[in-house]
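Please treat every number below as a calculation from the coordinates, not as lab data. Remember, predicted model here, so these are calculated numbers, not experimental data. Cβ atoms are built from the backbone, for glycine too; each structure is taken alone.
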Structure 1
Amino acid sequence: MRFVSPFLLLSLTTLAADWPQWRGPNRDGISSETGLAASWPSNGPPLVWKIKGLGQGYSSLAISKGRIYTQGQRDGKEWVIALDVKNGNKLWEVPTGNPYSNDRGDGPRGTPTVDGDRVYAINGTGVLVSLDAATGKVNWKQNFVEDYGGSVPHWGYSESPLIDGNRLIVMPGGRGASIVSLDKVTGKVQWKAGNDSAGYSSAIVADVGGVRQVIALSGQGALGVQENTGEVLWHYDKVSNRTANIATPIYHNGAVFVSTAYSTGAALLKVGPKNMTEAYFTRDMMNHYSSSVLVNNTLYGFSNAILMAMDFDTGKVLWRDRSVGKGSVIFAQGNIYALGEDGVMGLVRADRDKYQEISRFSFPKGGLPTWSPPVISDAKLYLRDQDNLYCHDIKAK
């Protein structure tokens, strides 16, 4: 079932601003696009197209070279799916394994990662696949439980793979394989590190005082691993809870911000080439299923159900607002795009001094929360609600 806007047929094909992985080009939730609409009408920006048929799941989107990649579950299988950005038409789909079932929603959670002519994805049961981006042909496949002794977390593997140079970095969890580096072409193990179980977070990579580090939030805490050797450099467990560590770490200027919910809190860690010290710990910011964004030294994110602005260096709360309800955030062109879990999309000024909502609109949703974060690519705003995907035009007119 598909709707296609008439103006789409008249538009010229342009080179898209890609969003090739979880949280965008730099894995930080920030889009560098300009020329976006400063506000929206009450019924939302123009709908370019909408489709059904993705299946169950909370996987967000990766967009590269005219294709959208996501995951879904239907017909008793989990799938990686490729769509055409122009109209949402399905280009290919590949089954990755048995269905994943859970009381908070079935299906895959992780977002695919695109790297050149390959796409990588992890399904809800921990099957990792490398696929040809153009055709979906399987290059190789691994299983986190069978190959690394990992255990499927209570709410399923939710990680989005990290590419760094020739490395594919994943977090199977389990003894000796908390974090694993693979040759991205062959899948061969380069190193394994740590004994933590898998959490629900996705790793980042940063250069710290001349040492490149993989920075991750596992089931037991935050840790830094030397990228070229797999040596565990530091570990911090104060921010970990016993339920779910989910948000992606944020690195800036020699410091790492990590946050969890369930009455735990957030920490800023000053990191060096081989060490880490706590700069502050606060219970004022508790990221649950979504990650904050850092703009001009200000963190914008949901502390449970409240949207907040917080100073990165000090942890000082700048403002709080109920906004669109509990949700997810990304940033583009001076604004926070806040997606509430009840199907409300808000546009909020990224202002340290006060909450300024510019626009909002609602879209139809099913019985599960809209937990898949929004994506911006080539002046289009993409919103996924389980089986449904909406593409809105947010270019300034």
Structure 2
Amino acid sequence: MNKLKGLLFVLAVSLLPTLFIWLPFFARITSFWGIPLHENGMATIVSNYDGPLYLVVAKSLYDPQTIKTSFQFPLPVEYYAAHFPLFPFLIRLFSYLLGFPYAMLATTLTSSVLAIYFFKKLAREYVNDNNAYFLTFIFALFPARWLIVRSVGSADPLFVAAILAAVYYFRKKNYWASGLWGAVAQFTKSPGILLFVAFALAWIFPEIKRISVSQFAKLSESLEIKKIYPLLLIPISLLIVFVIYQIRLNDFLAYFHSGDNIHLVFLPFSIFNYSAPWVGTFWLEEVIFVYLLGLLGLLNMIKNKDTIIAWVSGVFLFSLFFVTHRDIIRYALPIVPFLLLTFSPYLVRREFKITFLFLIFPIYLFSLAYIAQNVMPISDWSPFL
């Protein structure tokens, strides 16, 4: 009975907020709370970045000729190599039942359920059951950027779900399950390789501290490498993606030739260069708050000796300092669930519960405004159907 209750709760907090986001667009309401909305109905949801680009991959399977002749976007073929294959493959799989646009939304919704399910499993290891429900409720809605990517065509929910599952099983020392979910993350988005780096550091670093120079030759034996070799599925997955690009695009390193899609630069904190192509504004003070919360959370994990999530959060946070993209919060989404877990003693207090309930409506309004404006111009939908 408790398992059924927990599953129904996960389904409710996963699906109901998205349905409320969709409702004004589905009803073709021209404005809500003074916020202008498009009259294109659910087409506004489907055309949100980067959904249509994933639809191109789902329809073409990276075939250059199909991309060039069937789609209107003035983008080089290599650009699509930045969109890793698992999410579009799942879209194609669901498309036989739903058609491509709604298959994309169904894949996002299913991925969101998975992400929230695994977050709840992790939350139960930090707080009691009642508070785990509340933490999961927070994660379903916060930050607003997470609610947004859960409500449009996006690979981020699948990516976050796979990271949470991989961490959950790594903590349980189930390295096959962890490696398989890590591979899912890697097949979904390029930063999946950071998960392998984090797991390797979490495994190796404590042993290196204990081993003297004279014992270094015995490092391999001490680390019990045989136990964790399933984690090699993650870099192997990346290699397979590059092989796919070689077969379909005739370019093994097509991802690195995808133009300005990578958004990483050599100098840290270059996001404050307002002239950078994907920044374009000097209104960036909230980026400092993202760094602040990330660093505070990381230090708290280290203080609490929560080694695994500390390494995962630390590696992703370190990469975040080199990202030059205005949408920095989306790049920080893999860290968010772990920040919620480490700050859980504060988040389950009565004061925060009252504050969060107050924030639900502003989160909703921001989500509507963002989705209404974050659309790709599509004049002909026939190639996407």
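Supply the structure label, taken from 1, 2, corresponding to relative contact order in percent (Cα under 8 Å, 6 or more apart) with the calculated value 14. Here the read-out was taken from 1.
Which structure, out of 1, 2, was helix-only ellipticity at 222 nm (-39500 (n - 2.57) for each DSSP H run of 4 or more, over all residues; to 500) derived from, given a value of 0? Kindly include the intermediate steps, with their values, before the conclusion.
Numbers: 1: 0; 2: -20500.
Among 1, 2, the structure yielding 0 for helix-only ellipticity at 222 nm (-39500 (n - 2.57) for each DSSP H run of 4 or more, over all residues; to 500) is 1.
Taking mean count of other Cβ atoms within 10 Å over residues 199-206 as the criterion, the top structure among 1, 2 is 1, with the largest value.
When distance in nm of label points 7 Å out along Cα→Cβ at positions 95 and 343 is calculated for each of the structures 1, 2, the largest result comes from 2.
Each of the structures 1, 2 was assessed by Rg/Rh (Cα atoms, Kirkwood Rh); the largest value belongs to 2. To which of 1, 2 does the computed value 16.6 (mean count of other Cβ atoms within 10 Å over residues 231-238) belong? Computing mean count of other Cβ atoms within 10 Å over residues 231-238 on every structure in 1, 2 gives 16.6 only for 1.
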